[in-house]
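None of the figures in this text is laboratory data; all of them are computed from the coordinates on show. Fair warning: this is a prediction, and the values are worked out from it, not measured in the lab. Cβ atoms are built from the backbone, for glycine too; each structure is taken alone.
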Structure P
Amino acid sequence: MGSTNLQEGVARRGLWRLMLRLPAMRGRLQILGAKSSALQDLFEAYEDASVTLERLLREPDGAAPQMIREYETICSEVENEVIEYCRGHSPDPTV
């Protein structure tokens, strides 16, 4: 499996997570994500941050609270960037 396929898989998982987190934007995320490398990068970043946050939350001895807060903040910031991107771009190529 090449790095491009691996990156596409990470971006796809990030898209799925965002679709669950932002259900009102599902259709828009799919349409815009298929055309935008910038949005694909945000999907990848969201997947990476979400996976790290989940790992920190599962640590038996408890991760440092500041690390958990940091990754919660990162996830929230990426969500906000995705929302702003979607608001600023039309999924209709004729608009």
Structure Q
Amino acid sequence: MIKIVGSLIKKNKIIREEIVTSTIEGSYQEKLKECITEICYRMDISKPYWLPKNMNEYNRRTKTSFNKDNFIEELDFDKFQIEELKDDLK
């Protein structure tokens, strides 16, 4: 199970945020794809294209952001950021 937070940012302020937890059995990539698809659906935005920069950043930090270069359509926000939320069980 993974939990992803997606944030729409405009002028350095979060204008919308959604948190989604995967509900499927499968690989990490399948769960991540499910979460991003659901976040984009809830925010009514298209799914971003992953560029090598995004893959490298996410693999290093479990966080990345997408800007106009990752979308075909015109945006009404500056960037879309995703981050995996870790459960701190102590």
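So volume of the Cα convex hull per residue in Å³, computed for just one structure, reads 110; which one of P, Q is that? Kindly include the intermediate steps, with their values, before the conclusion.
Working: P: 101; Q: 110.
So the calculation was done on Q.
Name the one structure among P, Q that relative contact order in percent (Cα under 8 Å, 6 or more apart) of 35 was derived from. Don't skip to the answer; put the middle values down first.
Numbers: P: 30; Q: 35.
Label of the source structure: Q.
Upon calculation of helix-only ellipticity at 222 nm (-39500 (n - 2.57) for each DSSP H run of 4 or more, over all residues; to 500) from the atomic coordinates, which of the structures P, Q produces -27000? Considering all the candidates, the number was obtained from P. So distance in nm of label points 7 Å out along Cα→Cβ at positions 40 and 64, computed for just one structure, reads 3.5; which one of P, Q is that? Of the options listed, only P reproduces it.
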